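Q: Please go over the structures that come below.
Laboratory data are not the source of any read-out in this text; all were calculated from the coordinates shown. In this text, all values refer to a predicted model and were calculated from it rather than measured experimentally. Cβ atoms are built from the backbone, for glycine too; each structure is taken alone.
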Structure 1
Amino acid sequence: MIKVFIFFLLIGCSSRGLVTDSPELQNKNESILFEYSDNTGEYLAKREIKIVKNKLVSRVTILSRDGLQELETQVSMSKLGTLKNSKDNTLAILPEASQFKVWFNKELYSSSMRFNPTSKTITTIAKSPSTDKETLKDFKLPKGNYFCFFSQLPECLKMQNLLLKAASKSIPIYLIWDSYPYHVEQYENLLDSPLMLATLTLTEHDKNEYKFALDIGNQIIFYHFDKKLNFVKMFWISQGISLVNTNKG
């Protein structure tokens, strides 16, 4: 209980006011470079985040270490709004669409995803160099309060005050692999599905940093945020993956 009180005390002020009519929210535009490493080597990751007309748009690019070669690109878009029947104008994020491309063995693979609010489904389209045909699949959306693209997870958690809520209890979140179906090629021991139920919990904190654990069932991903809740690090130990802000290492 003590850690919860300290967490609320330190970040309570910075977490308020995150609603769609906030000028800061409407004009957010940032590009941050990270050091990225996995079992294949060391690279750079560029995270570009924009908020325009109630849309959260992100572009995450994996580059060669010298920054000259683009190896992977993920572009995702989510709609910003408020939850129905919300008494405190709680910000809600609804994933809308994504596009992904990656080079495996010097060949280009691509996929896209679109949410269908009326039918409450996700439509995915994938294309590989082995065939000229596109593979199309539909998935039913489960009932849940929070849905986050994997590539937008730091922003999705912060903007919906889920970091604050996770200080007192575990928060269930549906994680959306916006690189589907190629996430099973990128990461080991994951289900062949664009959706995965995860839980978020605050595990450690000090005066400079907060550490959260995202439990995805058989693996844990650790996310680190500074005292202003800016995303600074990610460690996915079971996959040998790390992502560290070059200015916050």
Structure 2
Amino acid sequence: MATADPSPPDGRPPSRAEYERAPRSSLTRGAPFKADVVAVELEGRSLVVKDFAPRAWWRRVIGRLEIDRECRAYRYLGPVPWLPRFVGRLDAEALAVERIEGVELARSPERGARREHFLTQIRAALEHLAERGFLHLDARNNKNLLVRQDGTVVLIDLAGSFWIPPRRPGHRTLKRLAALYHEATLIKWEALLRPEGDPRVGRPKPPRYVNGLIDLYRGWRRLRSQRSNVQRSNV
């Protein structure tokens, strides 16, 4: 059974009526299968609303399931510095989070100069997710990592996520899968944040998922090497 949305520190989530009356601007107009993403100013708060209401009726049905799942993902992880603060659910078809004042990490003018600073944060965030048995499948997307004005990296869009709580069947297995996938994600960001630029840019684009599979293999080798080093140090 879904639990009630927690009230945010600076007030409750807006209602649908309040949202529709407030000043708004479109950030992303969803394709026929996706939600609209809208920036809204409400009672001194800058929020981002993910809304399936404009979609066709059958897509709204599926959208309700997606909104419910993403709300549960935010509740499961709780407040952490590398996620936007979860504000709450407007209704069955929309949720609100704080608006991140910053830019996409992939487009940040400091991405090369502060590469290690950003990578340290990404690794810490992904390791925390894996330890919780939480798999973030969209952290490879350039648009889903933002950097605040103070240099804090923030992961957004938890819709494509899976998690199994501790002491539940499958938790350990998902932890290992998450650790592998997140390591591959980190390898992708290591390349993207090179001072000289992403070495993949300008090369012929391989078939879809090829780069991801290559990164998974590299991640598996890296994790295997790390385990071997730990075992040798314990001998």
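Q: On distance in nm of label points 7 Å out along Cα→Cβ at positions 54 and 78, which of the structures labelled 1, 2 is highest?
A: Comparing 1, 2 by distance in nm of label points 7 Å out along Cα→Cβ at positions 54 and 78, the maximum is at 2.
Q: Tell me which structure, out of 1, 2, gives 2.5 once distance in nm of label points 7 Å out along Cα→Cβ at positions 94 and 190 is calculated.
A: 1
Q: Quick check: 3.0 is what I get for distance in nm of label points 7 Å out along Cα→Cβ at positions 38 and 150, calculated from one of 1, 2. Which structure matches?
A: Attributed to the structure labelled 2.
Q: If you don't mind, there's one more thing I want to ask. Identify the structure, out of 1, 2, from whose coordinates distance in nm of label points 7 Å out along Cα→Cβ at positions 46 and 206 was calculated to give 3.9.
A: Label of the source structure: 2.
Q: Now for a separate question. Quick check on the output: -3000 is helix-only ellipticity at 222 nm (-39500 (n - 2.57) for each DSSP H run of 4 or more, over all residues; to 500), derived from one of 1, 2. Which one produced it?
A: 1
Q: State the single structure among 1, 2 that was used to calculate log10 I(q)/I(0) by the Debye sum over Cα atoms at q = 0.08 Å⁻¹, giving -0.30.
A: Among 1, 2, the structure yielding -0.30 for log10 I(q)/I(0) by the Debye sum over Cα atoms at q = 0.08 Å⁻¹ is 1.
Q: If you don't mind, there's one more thing I want to ask. So mean count of other Cβ atoms within 10 Å over residues 62-69, computed for just one structure, reads 12.8; which one of 1, 2 is that?
A: It must be structure 1, since only it matches.
Q: Given structures 1, 2, which gives the highest value for FRET efficiency 1/(1 + (r/R0)^6) of positions 30 and 166 (r between Cβ atoms, R0 = 30 Å, to 0.05)?
A: 1
Q: Taking distance in nm of label points 7 Å out along Cα→Cβ at positions 142 and 198 as the quantity of interest, name the structure among 1, 2 where it is greatest.
A: Answer by largest value of distance in nm of label points 7 Å out along Cα→Cβ at positions 142 and 198: 1.
Q: Let me ask something else about it. Can you say which of 1, 2 returns 16.6, 54 when Rg and Dmax of the Cα atoms in Å, for residues 102-213 alone is computed?
A: 1
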